[in-house]
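Take a look at the structures below.
Readers should treat all values here as calculations from the given coordinates under stated rules, not as data from a laboratory. Because the structure is a prediction, the values reported are computed rather than measured. Cβ atoms are built from the backbone, for glycine too; each structure is taken alone.
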Structure 1
Amino acid sequence: MASTGLVFIAFVLLHMYGNLHAFAGEENFNEYAEHLRTIGEPMVPYGGVLWIIRIVLIVSLVAHVWSASQLWRRSNEARRTRYAVKKNVHSSLSSRTMRWGGVTILLFLIWHLLEFTIGKVNVAGGATNNPYELLVDSFQVWWLTIIYLVAMVALGLHLHHGTWSAMQTLGFTGSPMARRRAKIAGWVVAVVIAGGFSLVPLFTLFGVITY
């Protein structure tokens, strides 16, 4: 769970960096999108590195979901009798929403891939072979932007507790100072990534990013 989580943190950081190219305009954004497919040429074929990344992410996703299901099963087996009164005094919102937040992110991921990668669905009826135009057309639709922002809230909460849990699992919370640093790291990762992803749809919806 911890190791695959770190893989996803690295990926979403890079993905967020790529998305922010939208602020530089259509040419810059499309050049970046094409560059992802030409990395490693001619040593690897066109799109080869991108497919390697996809395979790593798919394997990580399967391992992450499997690990989550095993932890959930072990938790249920360890506590056969439900609490008469359940009080979440010491747990954070992010820790209590990890399971359903993960499901929300998974459903969003499926839609995101259908819209921008596999199916390239332009709900506004515009071009689908132009990454920048597809992005702008999508986020100019208010309800698509709302869906995206809700997913970013779920992602932020997931990253907040996930970063803390990963650092705890890997042994980086052995002292009170280390635990405080791990909690701060969780907030930084959550705010930077979820906030960074949210900038593009918001600025597109309000007409700052356009073509």
Structure 2
Amino acid sequence: MLYIVPTPVGNLADITRRAIEILAKVDFILAEDTRTSGILLKHLEISKPMMAYHQHNEHKVLSNVINRLRAGETAALVSDAGTPGISDPAFLIIRECLRGNIAISCLPGPTAFIPALVSSGLPCERFVFEGFLPHKKGRQTRLSALVKENRTMVFYESPHRLLKTLAQLTEVLGEERQASVSREISKVYEETIRGSLAEIVSHFSNNPIKGEFVIVVGGGVG
């Protein structure tokens, strides 16, 4: 059995009782960063063997993990924060488990874009999650394709690319397109800035840019 276990995006109290129970009972834990997950496990008073599992080594360690699961062990897959598979590795191992008839259980739990979307003030009954835009190749093509998107759009962005992405969205979608930017979700300095893309660019051009960001942009009309 492989458990997909969401972990808090900020406030450690957001972890579910079921997630704690699963982490305490599995044979080993696959962690995006063992140091980060180690802090959480120490807080939860859980001691389990951990194995690094991230985008740079997943192909290398996958066969070993699958063999251990086939042999009857149970494992939990966790990312640094949020739900594995949402902009973090999970697809490859889940696919291999399903091919090998290894049971999968994905727990419900924290993910950053849902609170950002709901609190944006923009329509969220229909939306498209774009994750991180490509850094170079394909970036402009992806942006251009969004011009005709009528649903609310959700993006993840790092602090050092935030202004660049906001400027490009403004150029492609127009200065008056309504949007919101949330940072540090569930943490002490949680903040959401709402307004037109032009207003949001102005805000972050004149204020410190710290934390991880979720950008929510209204869809086009018509």
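Comparing distance in nm of label points 7 Å out along Cα→Cβ at positions 67 and 139 across structures 1, 2, the highest figure is found for 2. Out of 1, 2, which structure matches 3.9 when distance in nm of label points 7 Å out along Cα→Cβ at positions 99 and 179 is calculated? Of the options listed, only 2 reproduces it. State the single structure among 1, 2 that was used to calculate helix-only ellipticity at 222 nm (-39500 (n - 2.57) for each DSSP H run of 4 or more, over all residues; to 500), giving -10000. Of the structures listed, the value fits 2.
When distance in nm of label points 7 Å out along Cα→Cβ at positions 3 and 195 is calculated for each of 1, 2, the greatest value falls to 2.
Compare distance in nm of label points 7 Å out along Cα→Cβ at positions 131 and 187 across structures 1, 2 and report the one with the greatest value.
Values: 1: 3.4; 2: 2.2.
Once distance in nm of label points 7 Å out along Cα→Cβ at positions 131 and 187 is worked out for each structure, 1 has the highest.
From 1, 2, which structure was Rg and Dmax of the Cα atoms in Å, for residues 19-122 alone = 20.3, 64 calculated on? Source structure for this number: 1. When distance in nm of label points 7 Å out along Cα→Cβ at positions 107 and 155 is calculated for each of structures 1, 2, structure 2 comes out greatest. For the structures shown (1, 2), mean count of other Cβ atoms within 10 Å over residues 27-34 is largest in 2. Structures compared: 1, 2; top value of relative contact order in percent (Cα under 8 Å, 6 or more apart), i.e. the largest, recorded for 1.
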